[in-house]
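FYI, it's all coordinate maths here, none of it is from the lab. Not measured: the values here are computed from a predicted model. Cβ atoms are built from the backbone, for glycine too; each structure is taken alone.
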Structure I
Amino acid sequence: MSTPTGDIALIGLAVMGQNLILNMNDHGFNVVAYNRTTAKVDEFLANEAKGTRVQGAHSIEEMVSKLKTPRRVMMLVKAGQAVDDFIEQLIPHLSAGDIIIDGGNSLYGDTERRVKYCESKGLLFIGTGVSGGEEGARRGPSIMPGGSFKAWDAVKDIFQGVSAKVDNGVPCCDWVGYGGAGHYVKMIHNGIEYGDMQLICEAYNIMKSGLGMSADEMHEVFAEWNQGELDSFLVEITRDILGFKDVDGSPLVDRILDTAGQKGTGKWTVIDSANLAQPVSLIAEAVFSRCVSSMKDERVKAARKLKGPNPLMAVAKNPTAKKAFIADIKSALYASKIVSYSQGYMLLRTAAVEYKWKLNYGGIALMWRGGCIIRSRFLGKIKEAYDTNPKLANLLLDDYFRGEIKNSQKGWRNVVAAAARKGIPVPAFSTALAFFDQYRSASLPANLLQAQRDYFGAHTYERTDKPRGEFFHTNWTGRGGNVSSSTYNA
């Protein structure tokens, strides 16, 4: 029997899997390709992988037999049961110290379970986020690995070799933490991605509905924005989309139905934020905005009966005022983006404590600097903020971001107010501003809320004239007695 030459196997030959295999091949790694439908293996070898070192396998047993030890097997398959099924198929063919890698968008809790399960079998397990879409997989994605730390040295050269590079060759890949940490960071990445996309769409909608701008005019605006602090992959592709023409020369974007889909990672972010009592309100609004968009037929009927103001703004007719308002929209987009990342990092910090992970926040920003969907110039400033102060409680308190919010605040408020007056929905801009105003308030009306809770449920309250941690109950009606509810937070 010939000596195995495979450095790593990859299961799943959809576009992401194929492109990642070709990327690995380009970087000198010998990859064994396998797919449940084995005809896809032959098709891949005869076409996209023709002339490469890529080897094919028609069974799990054959695939494993072609791998050097420790054997490294990566899956890029649909999250959920398919991952567990492949793990069970792999286990009989692997030996102690071999490594199973899940590169799909798995829920971090599932990865936690799989790490423990595989380790109980003597195997090592990595759950890694891979971001960048098909182009990123081919040219260099952002890779966020976590799981069994003992596996890191065996995959480090491969992962960092094929990942995107920034700042003169620094890889957008590093070890994140034990258990589900890698997939958790990818989940937060996707949640922030939801927020970024919604913010851009709100900026687009104000320019379209409020200023009456054409796709070509907006294309020029986004092209300009992409040259400054908003320089990012999502602003760049928005520029390209707005400039793209249909076969008859009209803007294609105007013919795309306004119903957005989602695969669940944004929803998972919001669910976990609620479980950890962290107010990632902007990501939540982005998720719910997609839900509202899917109610297309109902919205069309509602539009006939529920009337609001004419959305066209007076500044649309004044070139000077219009230009100034577009600058305000940019400020609103930029300031809201800062809030979105602040909330995302709040959730990461709380999760690190709750799940006992040691996360490198500057390192995470670096991993997101290239290759991934939310890559942007902006992330370099986040890395600097956490490198300067690893214990930074909130990005809004960093000197740089505090200054940027100060400079953007007037335009941000103007846009939110103008949109409200003209009936243009800006849920993400609005909730970002509301959070900013809540976070900077030393006093909030929760004193009244706690009094209400004590009135109807004897839930007790703390007093401003007493030390924190002392709880009091008032018999508000004279009929309730002095027995209070136990104190707890949920």
Structure II
Amino acid sequence: MDLTELLKFVTKKEASDLHLKPGRPPLLRINGRLVPLKTDPLSPKEIEEMVLPILSPLQKEKLMANYAVDIGYGVTGVARFRGNIFLQRGSWTAVFRRIPFIIPGMDELGLPDVLGTFMDIPAGLVLVTGPTGSGKSTTLASIIKGITEHHPLHIVTVEDPIEYLFQDNLASVCQREIGTDTVSFQEALRNALRQDPDVIMVGEMRDWETIATALTAAETGHLVFSTLHTNNAAQTIDRIMDSCPPSMANQVRRQVSLVLKAIVSMQLIERIDNKGRIPVVEVLINSPKIQKLIETGETKDILEEMESSVAYYRMQSMNQSLIALLVNGAIDLQRAMELTTDPEDLSLKLRKLFPAIEEKFRGGIMAPTVNDFSAITELMDIKKLYEEQDEKWKLRLQEKDELLRSLEADLHERERLIDVRAQQAADSDGEVLRMRQEVERLKQEAAARITQLNERIKELNQRLMGTTGANQAAPGPPPSGFFKR
């Protein structure tokens, strides 16, 4: 059996993985399930002849020394594959993960819009977490691709092995593979800091040395992306803290609280239309409250803060992501209940927010079987929830009515004041008019008096002039009496 033909078939069937194990036919993972090919079981010799020739001398040496080796392998015009060859019960076994040449965009992956903002972060640490095969590498590749298309930066990736191949665009990308281009993650990261990077992508933070170097890189003004095998944001913080030496715990907590920008935790779930899988995404953004919780070690309260910060920071928990997918008809309730780590919380949220969803998928939760008391208690709990919700709405309506009455009273008072001010203004206008008329009258009276006075003065002047002329024309009788002498 030819390995290249098998890998081509994997790509044709859009399988995510190929398993080669002695005693079994080749197994393909399609939509999360292993499906055997209808061929004869593989012998150890056949597997050895398929996988050993594709190894380089260095990879063969590593395989013989460690009994396992990671490789990157490409089939021209088909896809790249990340492979792991290992010894199992004395026989070689191999697993290949398909990595398409074309990196999908975030819209194609069905990721929340907030992830698109990560490519614009100037510096800090962004972690993508989840179990194996949850889409971490593809999500990181999509973000890095977005950076290459929108920002003229230098990107350095350190991977084991190299998975997606990035093309230079506005950004310049250098990809280094452990075992081929560098000896270890720690060494590659230390070297990367001297290579003028703007963005550093670390394939996986496997040990404390790698974590410490990544934190330092983020602290010194670089944007660092990496992955961890954890299931949620709080667990990711705890994993970092558990990795560091106890003597450095307080320092590392402060460092993480400052440099962390976001944590994305992912899982994949089957679509309801059986057209592949869709990611369930938990998103943490390092808000001031989250930063304080990290610094004080209160990681148990992170989930509650995430669920209450959906509107402003666009965070969301895993259960909130599942609810969004259920509301939009993308997934099945049974699958959601199987995937969630807290089914009681998910069920409670659905009953409070969208009770019709459970009724739809469970065939009518209001029609329990006749001898199932748990169904009765469930109905009583639902009735209690409705009553509590109804009481809350009544209280809110009362508060709104009181507020409305207060606003109406305030409006009436303002209208009264406006009327009073208008009347006062009208009275003032009337008084001003009256005073202007009075001033005009006084002006007229003063002008009339001045005219009369001018006439009187003229008359007196004329009399005075007449008297003086008469005295000059006819002198009076001679003086008599005393003045005679």
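Taking mean count of other Cβ atoms within 10 Å over residues 92-99 from the coordinates of each of I, II, which one would give 20.9?
Computing mean count of other Cβ atoms within 10 Å over residues 92-99 on every structure in I, II gives 20.9 only for II.
Supply the structure label, taken from I, II, corresponding to Rg/Rh (Cα atoms, Kirkwood Rh) with the calculated value 1.52.
Derived from II, not from the others.
With FRET efficiency 1/(1 + (r/R0)^6) of positions 116 and 252 (r between Cβ atoms, R0 = 30 Å, to 0.05) as the yardstick, tell me which of I, II scores highest.
II
Given that distance in nm of label points 7 Å out along Cα→Cβ at positions 44 and 332, derived from a single structure, equals 4.1, which label among I, II identifies that structure?
Derived from II, not from the others.
I have 9 for relative contact order in percent (Cα under 8 Å, 6 or more apart), calculated from one of the structures I, II. Which structure is it?
II
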